[in-house]
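A.B. asks: Pasting the structures in now, so scroll down.
Since every read-out is calculated from the coordinates, none of them should be taken as a lab result. Because the structure is predicted, anything quoted here is derived from the model rather than measured. Cβ atoms are built from the backbone, for glycine too; each structure is taken alone.
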Structure P
Amino acid sequence: MRVDRQLLAMAAYGFVSGLPLPLSGFTFRLWLSDSGAGLAIVGLTAWIGLAYSLKFLWAPLLDQPPPLQVLRGFGRRRGWLLLIQPMLGLAAVLLALSDPAALPIAAFAAAAWVAVLSATQDIAIDAWRIEVFPERRQGVALAAYVWGYRVAMSVSTTGVIAASASIGWHQALLGVAVLIACGTLVTLAARREDTATAVAGRGIRHAVIDPVRSFLARPSSLLVVAFVALFKLGEAMAGIMTAPFYLHLTFDKAAIATTFWFSLGATLAGYALGGWLVARIGVGRALLWTGSAQTMAMAMYVLLSVSPGQHAMLYATVTAEAFAQGMADAAFLTFLSALCAREFAATQYALLSSVPMLAIHTVGAASGVMAASLGWTLFYTVCMAGALPGMALMVLLLRRQRAVP
């Protein structure tokens, strides 16, 4: 059987992208706490995650050729990656060698540097994917990426925590740093993207303005932005409140922890099916079908709300929701990728992928107040209804065929 080298590279890129995130998030916070750092320092780690939300601010730089002439021969995206990845590996080593017990601020700074470089790596990898894979293969490419990403997340969380108990935090984190440094090998083995559309010799002002102008020139561009903002809102509002929801239904921590494995398997299967659907029926129709499945899956939360303490119902709900969300994410991210002009892929994709997060962190912040005032059953019914405006916009865009890639 012939091995698809580019899908293999995409999975490998997912792996090297997933490794750094916990090093500035959950794993780092656990290390700080285990080292005796104060709650104030642990709380400040929330600021580190802003690098992933604000990466669109420096994404225009990566639509320019890399600054070193020697790197330009590798292509624009790979050239940037060959600059970023060694620095990311070094930052991970510095984090592993830091001592949060003696000097927590130094560990904090190293983690922040890991987050910034990791977010920058993500920008370049997303742009590489958009340029290398044709539209109908974007869903499959994203599925391969997510499989690698999820495995890496397990290594950087469960793997590191387990290893730290026997060999210590420093050695466990150094092992992850070595794996992160292997990203350079992935880039050297990956296909060089088409450089015909590369943007060269433009100032940073044009690098910021031209991508926006190019996107707004698309048919129904503002309608597209509205859809992007609303498509994940209902599902996100439902997901934000799951922790207190499960506790309210008298599920203990062991049962809640077990849901991780159901969620992981269902998400990976959902991404694989979503990628296959995109390849078979096109991104627009795949998005409509998977978005409908995502909306219907939220009905499981309504049923769960009247099934306190029923573990089978809990696991069925988590599995159905994660599977539908995986399918919808594969189609949705393919849709965002198809909206991007290749010459501005880094900037446009970073901007578009930030729009749903902005909606989630603004409107979604009201989910707690809504749940308290409505009760869980009515709250999750409202979350289902909250997905309908996005679906209505998707139908409208499908009728305007030129607006849907």
Structure Q
Amino acid sequence: MPHTTEKRAATARISTNLSGTIRVPGDKSISHRSLMFGGLASGETRIAGLLEGVDVLNTGKAMQAMGARIEKTGDLWIIQGVGNGALLAPEAPLDFGNAGTGSRLTMGLVGVYDFSSTFIGDASLSKRPMGRILDPLRQMGVQVKSSDGDRLPVTLHGPTSANPIRYRVPMASAQVKSAVLLAGLNAPGITTVIEPVMTRDHTEKMLAGFGADLSVETDRDGVRSISLEGRGKLTGQVIDVPGDPSSTAFPLVAALIVPGSDITILNVLMNPTRTGLILTLEEMGADIEVLNARRTGGEDVADLRVRSSELKGITVPAERAPSMIDEYPVLAVAAAFAEGETVMLGLEELRVKESDRLSAVAEGLKLNGVDCSEGEASLSVRGRPDGKGLGNAAGLAVETHLDHRIAMSFLVMGLASEHPVTIDDAAMIATSFPQFFELMTILGAKIERMNE
């Protein structure tokens, strides 16, 4: 939905002794895919633990608009799917609000159908580049009408029969990989995606779980080839969505930097393609204990006990970026309280997120007294372990640029800074983590929303 709500500032103040046990909402990536694949599959899909954020619900609305029946019963979401190849033409534009994942994956899913579909979004999403998705769709025979620079609004019309393609992904992007595979579901023959750098693999795992004829091969150089046989049958599944590691990052970093903290976060997704932040923080000296490691629905899951720690600056290698691309803003906050310098490399993808996240993080850090340097694809942060001088005594607000992760990251920063940290708008946090304020307050964080 368009971002038309009035801005609501929020301020975080120095806190101590965060404690308690929480469970973060379901993983956003898996939640999007659960609604999409459930809506496409034949029969019934039942989903527990779905992230009920605005972004995910917009994906559900899009699937409903194309024929899926979706209802919530108690804590379960129940979907009656249309069957692969049987999506209906939407009667109105599909509005994805702020959801980059939902919009890009759905373009792949429906773009190859022989009817028109139009995609719209809020001001933030409308600035984000869609060419990386549209280029392979054009190769499959899809007609594309878009705004300047391949941005929203975008209208797609598929061919009578789509061309299966062999596509080498030009950047490390799970969204591009997934969009091409989803387009391949309705193309005859075999569609292959070649991925030089491995990204989150939920699409491959979940499609196989729904019954797709899919194979993955990895060569000696680590290049992955994912091949999908088109026009096969997908069958409804039972899904329990584990906790989102990207949402986990905020209470986790808060506990590390707030003195005297000891918290436990339950049911966290530990897929190796998503744990780059935990690895990085452990290298910095973080006390993170992995408890009750287990497998659920083909995914690794665990509980995490996190205690306040004395962090030290490190260099984060560029090749780690795909496994933690959404976590760099809150890693930068952790680095602001680490001894020495933390250097983060390979961050070019942050330029095309909900905002130019790299610039937004650097500007916010500087506004709050942090010594940092922004490069074209890097960020260097020189920390103050005691938090002295950090924050903004004058109450000047960080510009969030409609970006939920910028908003939450700087609220976490305020919990350990000498002065309060204020953000200009907290409303968009509901897109990915609607329980953020509630859970942080349960732990003892001092965060105040204005205009309540």
Structure R
Amino acid sequence: MSMAKRDSHSRTIGDKQLHAESLMMGYGYRPELSEGAIKPPIFFTSTFVFRTAEEGKAFFELAYGLRKGNPNEEMGLIYSRLNNPDLEILEDRLTLWDEAEAAAVFESGMAAIATTILQFVSPGDVVLHTEPVYGGTDYLLKRILPRLRIRTVGVPAHQGLAGIEMRLRDREISGNLALIYVETPANPTNALVDIAGCARLAQRYSRPNRRVLVAIDNTFLGPLWQHPLRHGADLVLYSATKFIGGHSDVIAGLCLGTKELIAQVKTMRTIFGTMASPMTGWMLMRSLETLKLRMTAQMKSARIVADYLVDHPKVQRVYYLGHLTEESPQYDIYHCQCLGPGSMIAFDIVGGEAEAFRFLNGLQLFHLAVSLGGTESLAEHPATMTHSDVDPEERVEMGISESMVRLSIGVEHHEDLIADLDNALAAV
């Protein structure tokens, strides 16, 4: 364990449990162990010095699972491909929002997703996944994993548990099932999938010698508005580039879960070398301090923007969680597992690709760019940008049309965002 984080701050004051946003300011770090620096220094070092040969031996035994650690024994610092003070402090803080036992930080969201999946699946296994998913994840599932003799089976998110159960009636699928992978809300349609229901199915199809895991990509709602572990998920994944980083200036990924599972993920991370750098860790710690402020402001503005769009004559349909009604089959799921609607909006413009492009080219305050969750508002065309690698027929089945536009609402004033949208729609 790093001297910079040893004997870190408590989560309580007296009998008062502190809130996560308060703990983001110092949890896991003691300034007096780093020359009084109020923020953790950036530990730019590849390797760390052992005090004794015996200590080095003990650290490596834990790092490579050669023995189980004693009670309260933690692996010391060895090499920044395995661990680093910045990443250790960051991972401690990241567990707080999701109420996870442990976390592993990666240099990108796809590094987190790929490393995690490859840790828990083997040739002959089946990964059952909802769709749409992020374009990079789609490519991994459909083009790379099959080359490793790992079968992937997609289920449209809007079919929900009924669609998943229908696929599992196939014994070739259910008998080899290793992982249920869900992105909820789905990117870009905001379709919800019942996390608790997926957990029940995973338990039903687990075998004495093989437990089926549930992994949830929670990027769209972020760690504020949905907590998958509470609903039975085993692993939670993020592109930390998005809301957690929040400033469009760092690429990172994250996986959270139990200590047992994250230890396995970290072993694979060590071998693949997909961990985040000290600089990435430091920048994410900076961003965590304002996470709740940013995400709350973004959510409030998104609701106003979505209400504007739903009444516009040139908008055919709006995909926004805050507009779900009791008649929607996803209404109960939303109120069970979501704490807020977030700040992601998709909508179908009246027309097709030409009209969508004319609208996008007319924006001035919104930036025409992919990604999401940053302080600036972004707009993009999923069919030809983030999901361009997805098979065209599958895109239609997923609900990603040529007329769809995806918006990520930032922290600008909502009146200015609406003025920009109004002006761009007038050009269509």
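A.B. asks: Which of the displayed structures (P, Q, R) returns the greatest value of FRET efficiency 1/(1 + (r/R0)^6) of positions 52 and 148 (r between Cβ atoms, R0 = 30 Å, to 0.05) on calculation? It would help to have the intermediate numbers written out before the result.
C.D. replies: Numbers: P: 0.95; Q: 0.30; R: 0.10.
Of structures P, Q, R, the maximum of FRET efficiency 1/(1 + (r/R0)^6) of positions 52 and 148 (r between Cβ atoms, R0 = 30 Å, to 0.05) occurs in P.
A.B. asks: Suppose you compute relative contact order in percent (Cα under 8 Å, 6 or more apart) for every structure in P, Q, R: which one lands on 25? Intermediate values should be presented prior to the final figure.
C.D. replies: Numbers: P: 25; Q: 20; R: 16.
The read-out was computed on structure P.
A.B. asks: Name the one structure among P, Q, R that helix-only ellipticity at 222 nm (-39500 (n - 2.57) for each DSSP H run of 4 or more, over all residues; to 500) of -8000 was derived from. Don't jump to the answer; show the numbers that get you there.
C.D. replies: Values: P: -23500; Q: -8000; R: -10500.
The read-out was computed on structure Q.
A.B. asks: Which one of P, Q, R has percent of Cα pairs over 21 Å apart, for residues 124-235 alone, as calculated from the coordinates, equal to 30?
C.D. replies: On the way: P: 63; Q: 38; R: 30.
Source structure: R.
A.B. asks: Distance in nm of label points 7 Å out along Cα→Cβ at positions 44 and 164 was computed and gave 1.9; which structure, P, Q, R, did it come from? All intermediate terms of the calculation are to be shown ahead of the outcome.
C.D. replies: Values: P: 1.9; Q: 3.4; R: 4.5.
Of the structures listed, the value fits P.
A.B. asks: Still on this structure, I have one more. Of the structures labelled P, Q, R, which one yields 3.2 when distance in nm of label points 7 Å out along Cα→Cβ at positions 84 and 284 is computed from its coordinates?
C.D. replies: The read-out comes from structure P.
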